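Q: Down below are the structures I want you to see.
Rule-based calculations on the coordinates, nothing more; no lab input. No experiment lies behind these values; they were computed from the predicted model shown. Cβ atoms are built from the backbone, for glycine too; each structure is taken alone.
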Structure I
Amino acid sequence: MTSNEKTITKFYTAFANADAKTMCECYHPNVQFIDPAFGLLIGNDVCQMWKMLIEKSKGTIKVVFSDVKADEYMGSAKWIATYQFSKTNRTVINKVHSKFHFKDGLIVKHSDHFDFWKWSKQAFGIKGYLFGWTGFFQRKIEEQALASLKKYKNAN
């Protein structure tokens, strides 16, 4: 196992244990994160997002990861998160493919890719089924996610 594969494994093991502090230890201070729900986050906002998501899950999020691969510069992993979406209390099973770039032995770029329409159908039911594929709906979700993150950061 390469050192960067160990970093990815440490990250997802911490996530599975709801340990945002250890997750954040895997990130470079200048980390950039992007996914379909939050868009682009930079630096400490990335750690705050994971802390918020773990706290909102109240210990019920289940994370299973696999296919960890990495060389000196880049890596990837697959993971599945099962949780109750806090806004609707609906169960979501989200299958995610992550890509990483490394600098100084830490994750400096992290991108998560998942089927947004499939996620929105689970999270929002019929509303997600009808509108989850649209750019408008995706932008609304991103706006709400960023507003939640801002509120969380201001409270902590």
Structure II
Amino acid sequence: MEARFNLFESPTAAKVAKRIYSVAGVLEQSTVPKALQEILALRASQINGCAFCVDMHTKDATAAGESQQRLHLVAVWREATVFTEAERAALALTEEGTRLADAFEGVSDETWSAVRKHFTDDEVGALICMIALINAANRMNVIVQNPAGAYEPGTAAALIS
């Protein structure tokens, strides 16, 4: 399977994609743990059906020290006992922020309150930006049908330069 379009062969799309990866690099420097960042990106990617990003974030999460058990349970995190209260709040925010069209109120007051309880102002800002960014990346990859399976952990960072 091949992607229907290579974004990096379009001068304009390549510039945008590189900037998205650069922004991701900034967000990686936040105090939100890298493994949690990858779990959140994985969950949004699962919801959006982005095979390329599911592949990428599963592998990058593993490289960041995440366990296979937790990765297997991300899709059913509400019923899983392996996630902390803070992680559950961030996962709820990710789901609600990803499914905006499905929810009348967007992010619920209950979810927002839980996120505010567990994360600093800077971390909340980083979470919001992470959710917006992964949703943008998912849409780009789904539109071009970027295939999954060939991603090597850490190679996304090379796209920043």
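Q: Match the computed value 3.0 of distance in nm of label points 7 Å out along Cα→Cβ at positions 111 and 127 to one of the structures I, II, and report its label. Mind showing how you got there, number by number?
A: Working: I: 3.0; II: 1.0.
Source structure for this number: I.
Q: Can you tell which of I, II yields -14000 when helix-only ellipticity at 222 nm (-39500 (n - 2.57) for each DSSP H run of 4 or more, over all residues; to 500) is derived from it?
A: I
Q: Which one of I, II has Rg/Rh (Cα atoms, Kirkwood Rh), for residues 23-94 alone, as calculated from the coordinates, equal to 0.93?
A: It was calculated from structure II.
Q: Assuming 22.0 is mean count of other Cβ atoms within 10 Å over residues 87-94 as calculated from a single structure, say which of I, II it is.
A: It was calculated from structure II.
Q: Given 23 as the derived value for relative contact order in percent (Cα under 8 Å, 6 or more apart), which of the supplied structures I, II does it correspond to?
A: Among I, II, the structure yielding 23 for relative contact order in percent (Cα under 8 Å, 6 or more apart) is I.
Q: Looking just at distance in nm of label points 7 Å out along Cα→Cβ at positions 7 and 143, which of the labels I, II belongs to the structure with the highest value?
A: Evaluating distance in nm of label points 7 Å out along Cα→Cβ at positions 7 and 143 on every structure, the highest lands on I.
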